Structure 1
Amino acid sequence: MATYTLTLLDKHDIAKDTMAFHWECPDGFEFKAGQLGDFTLINPSETDEKGNTRPFSFVYAPSEHKLITATRMRDTAFKRTLKDLPIGSKVDFDAPHGTFTLHKTETTPAVFVIGGIGITPIRSMIAEATRQKTDHDLTLLYSNKTPEDAPFLEDLEKLAEENPNFKFVPVMTRSDENSWQGERGHIDADMLKRYVPDTEKPIYYLSGPKTMVQAMYKMLVEAGANEDNIRAEEFSGY
């Protein structure tokens with residue numbers, strides 16, 4: 001791990017109340033798909049009791065050579081300041097951190113059960129597996145309220161076209177049949193088993209809001225998943 005000062009290169013909306021931030025990648029910086037970094041605002045115009053540092057996962061794979069983060073934009077001091085950062089602004093950066101990375105054994109399937117902005121480390125893992133042409137069998141069940149709420153939906157659809165080993169299942173909880181032709185409702189054991197017939201074999205990755213991660217963990221265990229094969233990362237709102 002090391003500390004750096006990063007420059008903001010670009011920022012833009014990617015979904016409802018969701019923004020991506022493009023940072024200048026430090027020379028020699030290396031990370032694994034799924035890892036994150038701590039970003040610290042420098043002399044922000046406002047702050048609160050949670051301070052000026054937040055962790056963000058890296059959205060792009062190491063082999064894509066871009067340092068990009070994404071977050072839901074809440075009405076907090078940190079998020080307001082981040083949203084208004086001018087292009088060219090600096091932040092302090094401590095990275096990489098985390099062990100939420102894709103397992104190495106390519107004969108063991110990976111199943112991702114993800115909610116909303118929890119997709120950020122998962123996009124990185126799937127993109128890296130696709131670019132490196134690994135033999136991992138990948139299945140992603142990705143839950144959002146509506147397509148407008150779903151970050152990187154088009155990216156994931158393209159990755160599914162590129163990677164024959166990647167099965168992408170977007171799920172919308174608040175879309176009707178006229179606005180969404182795919183899976184609707186909440187992810188449950190029945191939906192899981194439609195796409196993962198052998199629920200005991202895979203390693204599972206859960207990422208998203210705390211309440212969803214906890215609910216999905218319970219669902220997986222009841223569906224027959226091996227608890228030792230469930231890896232989870234909770235995203236808070238801050």
Structure 2
Amino acid sequence: MNEHHKIALDEALDWICLHFKPIGIIVTGSIVRGNPDSSSDFDIFVIHEENFRQRIQKYFNGVPCEIFVNNLGHVYSYFEKEYENNRPVTAHMISTGKITMGEDNPGIEKLIRDAREFLVKPPLLTQDKITRTKYAISTLFEDATDVMDTDPLTSTYFLNKLISDIIDYVFFINGTSSPRAKERIKYLEVNYPDIGELVAGYYSAENFRERYGIAKSLVARTIGVYGFFEWDSGKD
């Protein structure tokens with residue numbers, strides 16, 4: 001960490017301790033991980049024992065900082081909700097962060113351990129979730145097809161959502177936690193190259209017809225259903 005970032009972090013920690021009563025502070029983000037760029041910021045989790053939560057965006061020494069103020073219960077609720085969605089964002093941030101306060105607090109130590117476990121915990125793969133995801137993707141493709149000749153702009157809108165859902169589906173169906181958004185396409189290209197190549201091709205396609213064709217290939221290779229299909233949600 002360079003001197004500019006060190007000063008920013010010191011200022012941020014002083015400000016946090018002045019305005020809150022933390023039992024633990026975890027600093028995370030690309031600056032801490034050692035791979036920052038010109039727009040990188042600090043993500044700072046402030047753990048306290050009060051009943052409110054708060055999110056603050058503030059500059060310190062010209063460096064943007066996102067400050068997340070939560071108690072332990074709040075953080076664990078994020079772990080659970082993000083696990084259900086197969087996007088362990090908070091677990092990744094906590095587990096890759098640096099503790100700047102609370103190293104000897106048992107609750108903070110356990111939080112770090114649990115974050116690491118949530119990060120590698122395989123997604124909850126159920127047939128119902130698979131079917132519902134396939135239904136959502138196939139419906140998007142059907143909608144895109146319906147208007148492709150009359151309204152290609154709206155069709156592209158459906159296709160863009162479809163591609164995003166397919167990316168999520170690939171991680172889910174393969175029992176892999178979804179990586180950070182900035183890393184997903186590269187991860188696909190390395191670990192699922194047939195899918196990754198198509199996804200990259202979709203986003204770099206020069207015209208609508210090419211994008212539509214690639215989207216159709218992705219649907220075929222992932223869910224294999226292009227529109228209406230029979231299914232039953234069961235009684236709820």
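Just so it is clear, none of the values below were taken in a lab; they were calculated from the coordinates. All figures in this text were calculated on a predicted structure; none of them were measured in a lab. Cβ atoms are built from the backbone, for glycine too; each structure is taken alone.
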Candidates 1, 2; mean count of other Cβ atoms within 10 Å over residues 23-30 computed = 13.5; producing structure is 1
When 1, 2 are compared on relative contact order in percent (Cα under 8 Å, 6 or more apart), the highest value belongs to 1
Value 59, 45, 30, calculated as Cα extents along the principal axes in Å from one of 1, 2, is from structure 2
Value -18000 of helix-only ellipticity at 222 nm (-39500 (n - 2.57) for each DSSP H run of 4 or more, over all residues; to 500) was derived from the coordinates of, among 1, 2, structure 2
Ranked by volume of the Cα convex hull per residue in Å³, for residues 15-150 alone, the structure on top of 1, 2 with the greatest value is 2
